[in-house]
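Given below, in the form of structure tokens, are the structures.
Since every read-out is calculated from the coordinates, none of them should be taken as a lab result. Everything quoted here is computed from the prediction, not taken from an experiment. Cβ atoms are built from the backbone, for glycine too; each structure is taken alone.
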Structure P
Amino acid sequence: MSRARCIATALFVGLVVAGPIGAGHAKGRTLGPGTHDLEMKVGDRSRSYFLHVPPQAADGEVLPLLIAFHGGGGQAEGYREQAGFDAVADREGFVVAYPDGSGRLGRRLLTWNAGTCCGFAAREEVDDVAFARALVAEIAATLAIDRSRVYATGHSNGAMMSYRVAAEAPDLVAAIAPVGAAMVLESFEGKHPMPVLHVHSVDDPRALYEGGLGPPFPFTRSRVMHNAVEPELQRWIVLNACPDTPKLVEERREEATGHTARHLRWSQCESGADVELWKLTGAGHGWPGGDAGRRQRIVGPDTKVIDASEEVWRFVSRFRKDAQPEADAGVSSPAD
């Protein structure tokens, strides 16, 4: 594959979350409230991440942790700036980790090995599940983290990565909330129930809701194959032993744009692990509640019909991982 094609593939559908590169690296084992730019070694690779610590950490509280995976072609700092999790974390009292994917250009054009996608990380078979495990262990050695309340979310290629963590490391997280991309595992051998919230627009022009080959990236012929959202979500509905038919929780409409959102919930699951879907219309591929700016010409229109960061936390914070041996992975149950 040519260098130009490699870079184009790395852009994937997370172009919207690209942003400026962070400067400097915080070192040391005592982390106070604020945002820290950190590095760690995982195998033979150096990995980087931003860690946002809320004010509640100063009081010695044991806090939940949310891992937020950026989109393909983006990086941690750009996703952090757009998603808006820091403000939610400061209000609600949880730690947010924004890890960087991998690539050939430092902290630019990064991707995750989420299965059949994407770019450099998938081609090089980077073990990003091992990175997620090491990241949680590293943070827990630095801060008072409630290991029963570790969650994962992500946008685009990062959404795919959160699905891979749930499938292959179910002992690590208590719930996931992917936004803007379906699961793309080569094989799904889910053994443990997992609460899942999926957020996606049926009009997403990049990560196609109904699946299929996405459009070429600008100025290239590079394209990405997407799985349809609802069949992949159905795998978790079956695994979680949920009812076949969801309940309509609520409907919203953004009057200025006509965008709509339907909140569907498969609840009263035998496993106790609910599955939910925010199904949007009119919105593009950008982070709901965020601002893609000029990138809207590539990713489609922004929407304020929901704030994805608020909805992600509202969902995942309902669950905790029951304390059981790692081999058994435990079962997520409603948090007190």
Structure Q
Amino acid sequence: MKIAVIGAGAIGGTLGGHMTRGGEDVTIFDTWQEHVDKMRNDGLFLDGVQGEHLVQVDARHVRELEGASDKYDLIICAVKSYDTPWAIDLMLPHLAEGGFFVSPQNSINEEQIAPLVGANRMIGCVSTISAWLMEAGHVRQTGSMSQALKGNVSFTVGELDGRDTERVQMVRELWDHAGHTTVTDNLWGERWSKLAINCMANPTAGMTGLTSHEVRANPTSRSMMLKFGAEAIRVGRTLGHSIPSPMKGFSLDDIEAAAWEGNAELEATFSGPPPAVAGYPSLYQDVMKGRKTEVDYLNGLIVKKGNEIGVAAPWSAAAVTVIKGVESGEFPVGMENVERVGRIASAG
């Protein structure tokens, strides 16, 4: 099977690197020339919770697709959510007959990709790992909030309609090179469960500068995070999704109640112990690099979907406002942004 990865960032690099280590035929495409050159000349260095590995990968700049006739049986779309349409447009001519795309991205990009390629050429993927593109040619896998809350699963894959197919089992085996992978018959529910986690961790770290564990351990930021999560759960449930609890041992009702009334046991579990390798959620990584963030596809998606069905999400809307302010330089990164979110949410 010929596999292509478009987007050699944290998740794309982790998947592409470990699949190559496992003997799979993988080509990795990216737009960052220095990154491509480093991988091509020196290999891709993977470190963190799975140890240190230097992998000789087939890395190419996306310009090399121009005029190329290569076809791929599986294309992994691992770009930022806002780059998804152009990435699919770029890669679609290189999809082999009978081939399909897989999206291990944040947000729910299956809703962007399936209309462009056809639902029969799409498999969904929920990534539970956390990783960081440290520098050109270097990806680090760090401790994950998702794994801390839900258990030791790195990826969950599934057909859009929930069927158990030969190809989804094949994807599970391929993804196992990068971490323990399971198949679900409830992709959309799993997607919303992960979205709730992303909506809690990403903007909170992005506006405060705290690590993935520190935002949960700090009582002030933790309280705000639970409100973000409760709104995401409320919108997803109202849309009719069967959402697995994003916090092992506690129900969706427990999480929603704790957001407004507190729950010492739940909060202690939510905080949890520090990870073996500390890291930052991807949104704060983008803030540090001066890049556009994915907040419109996380908390912004909750606001958008909530507005469509008449479910207000004022805390999520406030998160979007503050992160946009951080992006523009209007607000500095710091704990004062937690109070700022509260003021905006209350005013709304």
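Couple of notes before you dig in:
- With Kirkwood radius over Cα pairs in Å, for residues 174-261 alone derived as 13.9, matching label from P, Q: Q
- Here mean count of other Cβ atoms within 10 Å over residues 62-69 was derived from just one of the structures P, Q, and that gives 11.2; the source is Q.
- Structure (P, Q) behind the derived value 57, 39, 33 of Cα extents along the principal axes in Å: Q
- Top of P, Q by distance in nm of label points 7 Å out along Cα→Cβ at positions 70 and 310, largest first: Q
- Which of P, Q yields 1.00 [FRET efficiency 1/(1 + (r/R0)^6) of positions 190 and 302 (r between Cβ atoms, R0 = 35 Å, to 0.05), calculated]: Q
- Label whose coordinates, when helix-only ellipticity at 222 nm (-39500 (n - 2.57) for each DSSP H run of 4 or more, over all residues; to 500) is calculated, return -14000 (choices P, Q): Q
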